Structure 1
Amino acid sequence: MDMATVAAGVFKTKCLELMDEVERTKEEVIVTKYGRPVAKLVPVTGAKPSPLFGRATGSVVRVADDAFVPDTELWSALGE
């Protein structure tokens, strides 16, 4: 697999285009600054988008019925 090399200035202006190319071709892109490699843009492998339906399953917590009833003793003590 041949790795493409792109100068940082070019990467800055064509970032989204380069990401699309990496996704499509599955080839890495090396970003350079003054000729030195500083970053590597690589394709993601094995990642699956999480389904929208069921995403919050198990994250809801039931709160006791009296959780929002004010504590009158505490409020009275604060007023003194």
Structure 2
Amino acid sequence: MKNNNIQNTVFRFVVFFLITFLSVDLRAESEVIDFMRNSGKIYSVVAVVAVIFIGLAIYLFRLDAKLTKLEKRINDQ
């Protein structure tokens, strides 16, 4: 009974926390994005994020190829 009461209290706290902080006014983000779009800086941000993503993807594919090669070498021995 006591454990169930603690779970209910934790659940209520989490729900309260989510409702409180997820309902924060999101217009500030919109204003920042509009400013960056109007000044042309949003394209720089998108380009940097794209380069980082492409770099990570290439790294992961190369790492996968190396691991596959090592696994084949181990299985052959």
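Comparing structures 1, 2 by mean projected area of the Cα convex hull in nm², which one has the largest value?
Structure 1 comes out on top.
Figure out for me which of the structures 1, 2 the number -10500 belongs to, where helix-only ellipticity at 222 nm (-39500 (n - 2.57) for each DSSP H run of 4 or more, over all residues; to 500) was derived from the coordinates.
Traced to structure 1.
Bear in mind that the values in this text are calculations on the coordinates, not laboratory data. The structure presented is a predicted model; accordingly, all values stated were derived computationally and were not measured.
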